[in-house]
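Participant: Dropping the structures in below, format is structure tokens.
Every number in this text was worked out from the coordinates using simple rules, so none of it is lab data. Predicted model only: the values in this text are computed from it and were never measured. Cβ atoms are built from the backbone, for glycine too; each structure is taken alone.
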Structure P
Amino acid sequence: MQVLQAGSHKLLFLELDPDLVGNIARQAGFESKLTDTRRTLIADLTAIERKVPLLLFDASDPSNLGWFSRCQFYVDAATGNVLQTPLQVANQRDRNGRPLPHTLRLQIFKELPQNFRMPGKQPVTEQVVYSVLYNFLQALIHVGVGLCGSGVVRPLTGRTESANVRN
């Protein structure tokens, strides 16, 4: 990790290892295609050998109350940001524009504000990001991740259509 200064702003620059991120994804049960850019590490993730959708659900739907209470990760549907982490998710879509139920695009930010803190106010290090990444991927498979609000990211499980849609 490095501290970068851009004028009056200080940024933390994480030196993430793409091979290690790929290995973490594999251990969690995902096949990954990684793209390493200057400011982010992008992983196209596919849950291998999974029959049911990833557990990304609409947290506002009352039928998901049991899942909501077990979540340790929440995603802002408007931006795709995983709250209190340097992660961002987006749906992968089929030809008709529907979200694919077994895939996600995950982006890990390498540049963070100097005062950025992970849950529990722990400082950011590469090892902490790797740990949070593994736990997030495990939550997508086993526990559930709550999607808060509406926007560009769509739920993959539970009620996936709007409650007000008419046929």
Structure Q
Amino acid sequence: MRYDDNFKELCAALEGAGAFLVVEDAKGRVNAMTIGWAQLGVIWGEPIMSVLVRPSRHTFDMLKTATHFSVCVPRSGELKKELAFCGTKSGREYDKLRVCGLKLKDGAVKGVKYLDGCALVYQCAMYGASGLSREALSPQALAKYYQPGEVPHTLYFGKIIKAEHFK
């Protein structure tokens, strides 16, 4: 599929129960984290999926050495318990994939893993990262999403190397 063919389905998931961000670090460890914020579009002339991750998250540390990541969107109404678990428990303390019974598949290139059984899968090569500064954010966003003094999210850019829709 084209990377933007199922944009409405992606947005519905992000506005609802979320999607999974799957990362394999340089040591071969894989973690899944629930995300509710992402962007899809064209940046630098490339199809890009951007995800936001807080510095306090285990996935943040994994992304420092990751070469790829995937965003996996379950079918509407499916994997709600797994999304809730992966969004509230840390990969530092749990093997979330094992606990949730989630199965990994190898992606199009080495370093990409994705979750079997999701409706949409975006396989991405790491293309850049940028930390958000408190000064660059609106007072409304700061008040709603961050505690005083808390470091905002880092924005990770992934060049979409393969996008798939599984029916």
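Participant: From which structure (P, Q) was log10 I(q)/I(0) by the Debye sum over Cα atoms at q = 0.15, 0.17, 0.27 Å⁻¹, for residues 29-100 alone calculated, if the value obtained is -0.66, -0.85, -1.42?
Facilitator: Computing log10 I(q)/I(0) by the Debye sum over Cα atoms at q = 0.15, 0.17, 0.27 Å⁻¹, for residues 29-100 alone on every structure in P, Q gives -0.66, -0.85, -1.42 only for P.
Participant: As an exercise: Kirkwood radius over Cα pairs in Å, calculated from one structure in P, Q, equals 16.0. Which structure is it?
Facilitator: This value belongs to structure Q.
Participant: With relative contact order in percent (Cα under 8 Å, 6 or more apart) computed per structure, which member of P, Q shows the largest figure?
Facilitator: P
Participant: Here mean count of other Cβ atoms within 10 Å over residues 85-92 was calculated and came to 20.2; which of the structures P, Q was it taken from?
Facilitator: Label of the originating structure: P.
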